[in-house]
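S.K.: Structures given as structure tokens follow.
Where a number appears in this text, it was derived from the coordinates with a stated rule and is not lab data. If you're wondering where the values come from, they're calculated on a predicted model, not measured in any experiment. Cβ atoms are built from the backbone, for glycine too; each structure is taken alone.
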Structure P
Amino acid sequence: MFCVRCARAERKRLKARPDPDDGLTRQELIASLDRFFASSGASDICRRCHEQGTGCCPTTCRVMGAKGCDTNSRYGKTVFCAAFVCGALLNAISECDAEAGRALKWVKAELGAAEFHVYEMITRVPPPSREPVLPLALPRRYPRPDGLENGGKIKEKLSALAPEVLEIRRRWRELERREADNEIRKQEVER
């Protein structure tokens with residue numbers, strides 16, 4: 001939800017006609033998101049989450065290392081995975097800075113979705129399990145996401161919320177395991 005001031009600013013931003021050469025290239029957008037996650041401390045929380053075994057990135061991802069995302073991988077990131085953040089961490093970021101939270105939600109929903117099948121290929125999802133692929137036309141330039149310029153301003157607050165985020169991820173993982181076990185038992189009973 002936007003406050004009155006933010007809603008007015010968003011309407012003005014939407015009315016402005018962007019120059020087609022304005023904005024960021026794909027790699028610049030990914031680098032911008034990586035800088036935000038590094039400066040805000042979100043990358044550290046993701047690393048800790050992977051170390052405790054509750055990371056949400058797929059283990060089949062070619063960019064994943066033992067401690068999380070390897071930004072130096074030869075495959076690089078897609079906009080989808082650069083913008084991806086779990087709900088627990090996204091809520092913590094939103095609590096620290098509502099504008100940054102809205103920007104990440106917007107990037108994740110509007111910009112990252114177009115590259116989901118590229119993400120599936122990088123993460124080695126078997127072709128029959130991939131989403132139906134539509135012709136892909138990636139934009140030449142991406143809009144600059146407002147609110148992600150200075151992640152350092154939320155680092156202290158976000159770091160304070162890290163134990164809560166990690167506990168939520170532990171609970172979610174346990175729930176996922178129980179649901180998977182129940183599904184296996186159900187299939188065994190049906191046989």
Structure Q
Amino acid sequence: MIQAGEAMIGAISRGLGFFTKQDRDWKVTVVRTNSAMFFYRIVLPYLSIYVMALGATGTQLGIVNTVGMAIAGISGPLSGWLIDKTGVKKIYLIGIVILAVSYLVYGLAQSWPIIIVAMVAYWLGNNTSVHSCGVICANCLKSDERATGMSICETFGMGLLGLAAPMVGAWLVTAFGGVNVEGIRPLFFVV
């Protein structure tokens with residue numbers, strides 16, 4: 001038990017040492033990406049419920065998701081080309097703005113067809129910012145540190161924050177009035 005604790009402390013210490021010596025752009029990207037993942041995982045368990053509470057059928061919900069993901073897939077090469085031609089920071093910021101617009105549209109939606117706009121905006125913004133994130137990692141991290149850097153980012157975003165987000169979402173939905181449109185809608189303004 002003591003050895004496991006010492007190993008964990010050693011791993012945390014090495015991780016913090018690695019983080020502090022990296023470029024500012026990479027640190028900002030890690031914090032922003034992990035925050036975005038945390039906020040998305042707060043609303044994720046409630047997205048389908050929200051769309052159906054706004055009047056969509058199961059088939060329509062599938063169409064909403066398919067359209068959003070298809071547009072993200074098609075736009076992938078375009079976002080890569082824009083990063084190369086315009087610069088990673090500008091495209092990264094555009095992706096973040098598109099994500100913010102998507103959450104605003106989700107929150108303001110009064111019927112399920114509007115959710116198509118929100119979903120398309122989400123997948124475009126997410127796709128654009130994720131591509132930019134990968135470029136920033138590649139530019140900022142040394143070749144022999146790239147896997148470590150990406151693993152640290154994934155450990156927090158997918159692991160630790162990913163575990164906490166649904167619990168925070170459940171607490172917020174309960175505080176806002178339960179699992180219904182009125183209880184879920186405020187999540188989009190919180191994130």
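S.K.: Who wins on mean count of other Cβ atoms within 10 Å over residues 116-123 among P, Q, i.e. which is largest?
M.R.: Q
S.K.: Suppose helix-only ellipticity at 222 nm (-39500 (n - 2.57) for each DSSP H run of 4 or more, over all residues; to 500) works out to -17500; of P, Q, which structure was it derived from?
M.R.: P
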